[in-house]
Structure 1
Amino acid sequence: MNGHNKLNEVIDEPEKHSPAAELEKESVCKMKFNLPESAAVPFSGAIKRDGPPFGPHTRAFASAATSLAVFIGAPHDTDVMTAHDRLWTSDFDYYRHLMVSGEAFLFWRDVLNYFTGELPHLPEPAETWESKYDGPVDAAPLLDCFEIAGIKADIYSNHPAKNVAGGWDGPRGLSELTLRNLTGGFPVLLLKGEPGDRVMLAVGYEDGGETLLAWTFTAGDRHNTNAEFSAAGCGRERGWTENVVAAALIRSPYQPPGDTSPILLRALSRGAELLRADKNPERFRETFLSKGKPHIHPEIWDLAERRCYLADALERAADVLKTDALTAAAEACRTIHDSMWKINAVWSEKKNAAAKEKIAGILSDCMRLDLVIADTITEYLKKY
């Protein structure tokens with residue numbers, strides 16, 4: 001799940017496809033829909049760049065949602081923390097989106113799976129444990145992310161997901177849907193797959209819609225995330241209707257959210273279910289008990305980031321909910337994060353059968369800790 005689109009890249013020519021595909025793309029580019037030749041949504045926010053660097057941010061949707069909120073003028077919730085003997089900037093908006101979207105509770109899966117029900121192809125040899133997503137096909141977690149950020153949005157998709165506002169009829173329908181929202185003064189998030197998970201934050205267009213003004217956030221690529229988001233980084237994208245899985249149309253300016261407790265409770269309930277249902281940790285562990293050389297990187301860092309930031313998000317949620325009942329869940333998250341560093345040390349020292357068995361044991365402990373997180377949340381929800 002490496003990066004494929006560079007944030008500042010300007011694509012001068014569309015990719016070459018079959019003649020039929022070229023004709024279809026050309027017809028899309030020439031559609032005017034009785035709209036202006038160009039449009040741009042103004043940058044209304046402010047980005048904090050005077051503190052320590054952000055830690056790793058490698059999830060596409062959480063990065064795009066955080067940057068969207070900054071773009072439209074929402075306050076950016078950050079603080080300074082110490083980790084690994086240096087100062088970092090904590091991005092609590094990013095952490096919250098990871099938790100509310102459900103990604104922080106998962107391993108090697110993204111919000112794209114809420115629509116397609118499948119994972120993108122992973123590089124060899126990780127394909128040996130790739131599985132199909134068996135959770136809910138539902139846009140509700142994403143809608144909750146927008147609501148808790150003070151943003152109204154409608155989500156469209158041609159996949160049969162729950163809580164979508166509708167779909168679109170081919171490239172022309174998607175183009176009109178997107179351009180009309182942009183001319184109305186509001187951004188659009190385009191969730192894209194193949195290759196990899198990408199989210200485009202579209203804020204304008206040129207050439208009658210042939211060129212989209214957008215930032216691209218790519219799963220697994222820490223450089224194409226909100227940690228690098230800047231007003232000057234907006235790119236120009238052609239062929240932008242290709243491989244779009246879902247489109248989130250922003251419908252309002254930033255409005256401070258009211259009581260966020262109901263959203264947090266829904267997110268916690270979903271998270272506990274996702275932890276219990278996700279089979280990928282077990283599949284990953286099994287690669288260390290079989291023949292051959294298992295994948296280590298970036299899998300362990302994927303899990304380390306998700307659980308580390310989930311701990312921070314759980315603590316912030318506990319503050320809002322006025323409870324200390326989630327402390328054990330946050331502590332379990334941080335233990336999983338630390339365990340990934342132990343795995344890295346073991347595998348760096350020796351790559352043999354004994355090391356594989358030791359790593360499998362560490363992963364078994366982490367899977368039990370995931371159940372501690374789920375059980376802690378469930379017990380709290382029973383008493384709420």
Structure 2
Amino acid sequence: MSLNKNNVFSYLLGCLFFLLMACDIQDNEIKPGLSFTRIYNTHSFDETFYPLDVVQTSDSGYFILAANESWTPYFLKTDQTGAFEWDQKLPEPYVNVMDAFYQVEGQLFIVCMDELSLNTNILRISTEGGEPELVFSSNDITYPLSASLTPDGGWLIQSFERESRKTRISKLTSAFSFEWQQDFDILEDKEEEVIKHLTRSGKRLPFFTGHSQGGGNSGFYYFNGFNNFTISLTFINTNDGSALGVVNGFRDLGYIKAALPLSNGSFALAKHSYGDNYLLPQAQVATNNILSSNDLESSSFPEIDARAPVKIINTQIINKSVSLYATHTKSNQVILYAYDSEDGSLQDVMYLGENAPYEIGNIKRTSDGGLIVLGKTFVADRFPRLCLFKLTREEIESMVR
């Protein structure tokens with residue numbers, strides 16, 4: 001029987017895929033403590049993986065959180081060298097997992113959504129596998145968009161309320177009871193944008209929440225999300241969620257991409273404006289005023305992909321407080337920028353990844369003083385797969401002068 005062109009193409013593609021599997025980097029032997037790069041392949045052609053977060057486990061391995069098939073929660077466990085151990089996809093109805101692990105008193109949690117009811121769920125999970133435990137579910141919080149832990153051991157959850165067309169901020173106690181809820185007017189229907197964001201069928205938007213110890217004894221909370229027509233960084237009271245101040249964006253064309261409060265009262269920020277990206281390692285923000293993101297001036301970084309997320313951590317490197325930014329470039333490399341947190345000076349820039357496209361997921365410091373970088377790459381330039389970069393302490397210290 002003769003082969004047509006489509007059959008020949010499928011045959012060659014299959015051969016290439018099995019060759020890649022046979023030569024998978026997971027089979028390399030790597031000594032603990034050294035840097036490594038791992039790519040986690042799969043035999044399924046049509047699976048897509050979106051990297052979200054990574055934590056180091058008690059056995060010095062790594063536990064990865066990702067989304068599979070657009071919004072299904074997916075876990076992958078490795079040993080200390082990054083070698084694959086096991087993976088797990090959560091069953092229905094769990095979908096739309098937030099892009100973080102939450103660690104409370106040695107226990108690990110995720111926040112996700114019920115696909116049918118749209119309820120927000122909090123699950124306790126184990127790095128050893130097994131069924132997750134549902135510890136909280138509520139129909140008073142639908143379409144969850146972001147979540148964070150609060151200093152009192154509670155939870156701050158941002159959601160979109162489809163019936164009222166409002167952004168809702170919910171404060172939960174450490175016992176998962178409601179402390180307060182506060183709604184913010186959007187003034188137009190954003191449900192279509194929210195659905196496209198959640199299912200990854202359209203633009204991904206930078207929803208996040210957080211807390212700062214500044215601004216008084218109790219500090220303040222903040223959320224980045226829909227408020228008064230646009231994506232805004234809104235500062236709110238810890239007692240009841242009432243608004244304190246706001247940094248307004250402009251529709252989906254200009255907005256804050258990432259924010260991290262610093263100990264000196266300033267912020268490490270990243271912003272997007274009309275297709276350009278800006279990094280502001282020492283932004284002075286009046287949290288009780290109404291500002292525009294355009295008021296926060298900085299030089300653009302044309303090498304950064306306009307659609308790329310930006311992750312920021314504050315960490316100590318050689319006794320220096322450093323704001324470490326991670327994103328990816330238009331040339332499909334992960335890029336790290338190290339800034340002195342005290343004066344905002346750029347220390348160094350590092351590029352990761354070559355010979356294949358790479359995109360950022362998240363970054364964390366490791367117990368040996370190094371850095372783990374979670375990302376996405378494309379096997380054979382078309383199959384989205386998870387990847388890990390492990391950098392040593394010496395490599396990280398080389399970024400600080």
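Read the figures in this text as sums done on the coordinates, not as results from a lab. Keep in mind it's a predicted model, so treat the numbers as computed, not measured. Cβ atoms are built from the backbone, for glycine too; each structure is taken alone.
Quick notes on this structure:
- Value 7.1, calculated as mean projected area of the Cα convex hull in nm², for residues 104-191 alone, assigned to which of 1, 2: 1
- Structure from which 21.1 was derived, mean count of other Cβ atoms within 10 Å over residues 96-103, options 1, 2: 2
- Calculating mean projected area of the Cα convex hull in nm², for residues 152-311 alone for structures 1, 2 picks out 1 as the one with the greatest value.
- Comparing relative contact order in percent (Cα under 8 Å, 6 or more apart) across structures 1, 2, the highest figure is found for 1.
- If helix-only ellipticity at 222 nm (-39500 (n - 2.57) for each DSSP H run of 4 or more, over all residues; to 500) is computed and equals -2500, the structure in 1, 2: 2
- Parent structure of the calculated result 21.1, given that mean count of other Cβ atoms within 10 Å over residues 184-191 is the read-out and 1, 2 the choices: 1
- In this comparison of 1, 2, the computed figure 15.2 for mean count of other Cβ atoms within 10 Å over residues 88-95 is attributed to 2.
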